[in-house]
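Input: structures, listed below.
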Structure 1
Amino acid sequence: MSESTRGTGTGTRRVRLTPAERRESILAAATEVFAETGYQRTKVSAIAARVGVSEPVVFQNFGTKAALYEAVLDRGVAHVCAALTEAVEGGRPVTELLAGFLEPGHMARFHSRGSLGFLFADAFTLQGEPELREAVRAAHQRFADTFAELVREGQQTGAVRRDLDPQAAAWWLLSLLHARTFRAAFMPEQQVLEGQLVAMTLDTLTGS
């Protein structure tokens, strides 16, 4: 097991971490760093420093930088997909959930540097990396499957048009999310037009 320092009322003491705890601490730090600087610019040494361990400890736990990024991406996608699914299972209407998720202010925060949205946008640029190509594809497919399930749930309750193909609608929503970086760079009056895009999207889903 590895050691970590924890503060107490009387000072600092060494606490042994289990392998699972050490791995989790590295994943948490790596998520922060990758979301701040992206895969290409991130150095494993920066992640190690964030955790407070040596660089070899990171490699001992994950093998390679690519493997660590893949684990971070998988965990991040699982977190967001679970949150969306749990919201619907908890009784939140699908159209209300999507409206809140796509709301321009939320999208701006979601895609800001240091957020999971920035991490996902960065992943989209890594399709040319042989070690990451399959992980990136799998992450997007998981997102699409989750959105498709949301669409199906909306169709069952009558909130979403029944003539829509759930998978097609899911990839449309995913494309809308990924294109935000492009829109932020070139679209004039972004805040106004983003709101109109969300309204058009919801109108298309509901048929209203």
Structure 2
Amino acid sequence: MGEQSGTGFLTAEGADVSTAASIGDGSKIWHLAQVREDAVLGENCIIGRGAYVGTGVVMGDNCKVQNYALVYEPAQLGDGVFIGPAVVLTNDTYPRAINADGTQKSAADWEAVGVTIGRGASIGARSVCVAPVRIGRWALVAAGSVVTRDVPDHALVAGVPARRIGWVGTTGRKLEQRAGDREDRWVCPDTGELYRQDGDVLVKEEETP
């Protein structure tokens, strides 16, 4: 592994990083990964072996994109987002290789739409997020899920298509309800933080939805 000349990030041998990409200090881009032109990566990001980061993708600080994940433009990732191995963030609502007249589609023949992922959210291995969708802050998408609609903050979703099966805290652990407590009240088993559910919205008790 060698450091690119004049930069504060590291690229492994065989990685393909466009000179038109903006890479934050402390970031690491591993073997066979590709980061396209005009992509913007924050500080201390990790791009795993064989991962793909498309043209103009934007991600915050401290993100992890694991091996062979495909992050297609115009995805936007907040700080601390985790993208598991072989995850796909799509960008074409009506995918076709050719037009109705049989001619091959060009870049001008379709409009890219993106996946937006909030701070601290995690997308489990081999999940697919079908754009356009928004994954809320600190949400957790279980491995192998197919996300076809927006995911609320702190939601735990799973399945094909993905549906909410619970709530998670900032540590990723599933929130619990304490015996005798209100049905709309949840607690994190790791931190003791309390949350209140208001319909499809979860907020810390001291906050208002």
From the coordinates of one of 1, 2, distance in nm of label points 7 Å out along Cα→Cβ at positions 27 and 147 came out at 2.5; that one is structure 1
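Kindly point out which one of 1, 2 the value 37, 19, 17 was derived from, the read-out being semi-axes √(5λ) of the Cα gyration tensor in Å.
This value belongs to structure 1.
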If FRET efficiency 1/(1 + (r/R0)^6) of positions 123 and 155 (r between Cβ atoms, R0 = 25 Å, to 0.05) is calculated for 1, 2, the one returning 1.00 is structure 2
Looking at structures 1, 2, which one was helix-only ellipticity at 222 nm (-39500 (n - 2.57) for each DSSP H run of 4 or more, over all residues; to 500) calculated from, given that it came out as 0? 2
18 is what came out when relative contact order in percent (Cα under 8 Å, 6 or more apart) was calculated for one structure; which of 1, 2 is it? 1
With mean count of other Cβ atoms within 10 Å over residues 83-90 derived as 22.8, matching label from 1, 2: 2
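Every read-out reported here was derived from the displayed coordinates using simple, explicitly stated rules and does not represent laboratory data. Every value quoted in this text rests on a predicted model; they were computed, and no experiment measured them. Cβ atoms are built from the backbone, for glycine too; each structure is taken alone.
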